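Multiple structures are listed underneath, in structure tokens.
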Structure P
Amino acid sequence: MKEAIGQVLSLGIGVAVSPIPIIAVVLMLATPRARANGPAFVLGWIVGLAIVGTVVLLVSGGADASSDGEPATWVGVLKLVLGVLLLLVGVHGWRGRPRRGDHEAALPTWMQTIDAFGAPKALAMGVLLSGVNPKNLLLTVAAAAAIAQTGIDTGEQAIALAVFVLVGTVSVAAPVVVYFALGSRSREMLDGMKAWMAANNAAIMAVLMLVIGTKLVGDGIAGL
């Protein structure tokens, strides 16, 4: 199980470093329904990651991701493909990042409607941004495949997946914890976090995708 947890830590960090969801939860915490919407968004985030990870683990188990304690060849191929996709996303993001003097990239239009969110919509948005977001989807598939390839039993797989989900949730849960701990005093801190994330979103994501993509390509080649 230690090997599985070691495999998913960096991928969990990759999920955690998600500027847009962090900005979204900070915006929710500035609305009158903050006490309901913030926790609902975090719950949705956890559910999205858990569902995708569980599905991939079930599929991987049926496809024999591990044979005699060794990773199956298809897992190495999958990691290689996922790594290449992340590298392409990283290169595209780096080339399209705002340069000095450029206008800041516009945030998604749906963020303008966050004031009208209720808890169910906040939960649904958490699920979408964690489980359906292409970057997180690739990382969660990679994490579940990495767990499955170790050949550990179902209970240990569940623990390793829970560690991945926990690491991947830290960043979106942190603003909620700060909000409940500090109340109105958290406003300046959260606004600063939101502004920094918005200004550096493209560069953060590009570097992250390049680093993790390179790791997955290396792992995939090693497994072939």
Structure Q
Amino acid sequence: MSRRLAVILGVLVALLFAGHGHAAVTEAIKRNNVGADFLKQNQLEEAIAEFRRAVEVDPSYVAAHFNLAYAYERAQRFDEAIAQYTRALQLEPDNVFGLNNLGVLYTNKGQYDEAIKVLEQAAKIEPSNSMVSKNLENARANKSILQDRETRIAEAHKQVTARPQDPGVAYNLARVYASLDRIEEAFEWLGKALKLGFDNIEFVREDPVLLGLKKDPRFAAMLEGK
């Protein structure tokens, strides 16, 4: 977050005092400047209100659009931040700061394809930008991890479909889910394995892959009387 803060403050400094000639634009600049002061004081809702007023007065004022997006991000209003960065980038598609921040938000939401798309765009504009490169690498790595997890789950489900009465394959699927911290699915398939007759209860009790389940009282209840 701190590295994104440094970037957006660069936008503030660079764009804050852009010259404009008519009254509406002057009002937008005033609102933007007040919003910037609120943002520096971490008064986020006040900053958001001022930036929103600035873009209402002058919808073409790019700085205020990006500042509003960043204020939403700082306030952890992430869906609004994504929508606002998208609007701002329609006005200035090659803004690397906006593309980078939008990519990070997409990554944090697990929307890796969207993240990679905008970060690749930023990297084309500024190939030497190390922050963009690192965020792009992170998005690609996370996508790869997600794909690996989905492959593991799909393979385990394939085995269950092929051998629906086999308690061993049901137990294996429970272990796959447990290893991915998907606790509810893990409990569901552990229960199915036990109902199908999985009888190596001592192994279940000692299985390190099920550590996340053992902290839940449902685990002991499932094995009670086994």
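A short reminder: the numbers here are calculations on the coordinates, not readings from a lab. Fair warning: this is a prediction, and the values are worked out from it, not measured in the lab. Cβ atoms are built from the backbone, for glycine too; each structure is taken alone.
Key figures for this structure:
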quantity: Relative contact order in percent (Cα under 8 Å, 6 or more apart) derived as 10 - corresponding label from P, Q; calculated: Q
quantity: Entry that produces 4.0 once distance in nm of label points 7 Å out along Cα→Cβ at positions 55 and 191 is calculated, selected from P, Q; calculated: P
quantity: Origin of the value 33, where percent of Cα pairs over 28 Å apart was derived from one of P, Q; calculated: P
quantity: Parent structure of the calculated result 2.4, given that distance in nm of label points 7 Å out along Cα→Cβ at positions 47 and 119 is the read-out and P, Q the choices; calculated: Q
quantity: Per distance in nm of label points 7 Å out along Cα→Cβ at positions 111 and 127, the highest-valued of structures P, Q; calculated: Q
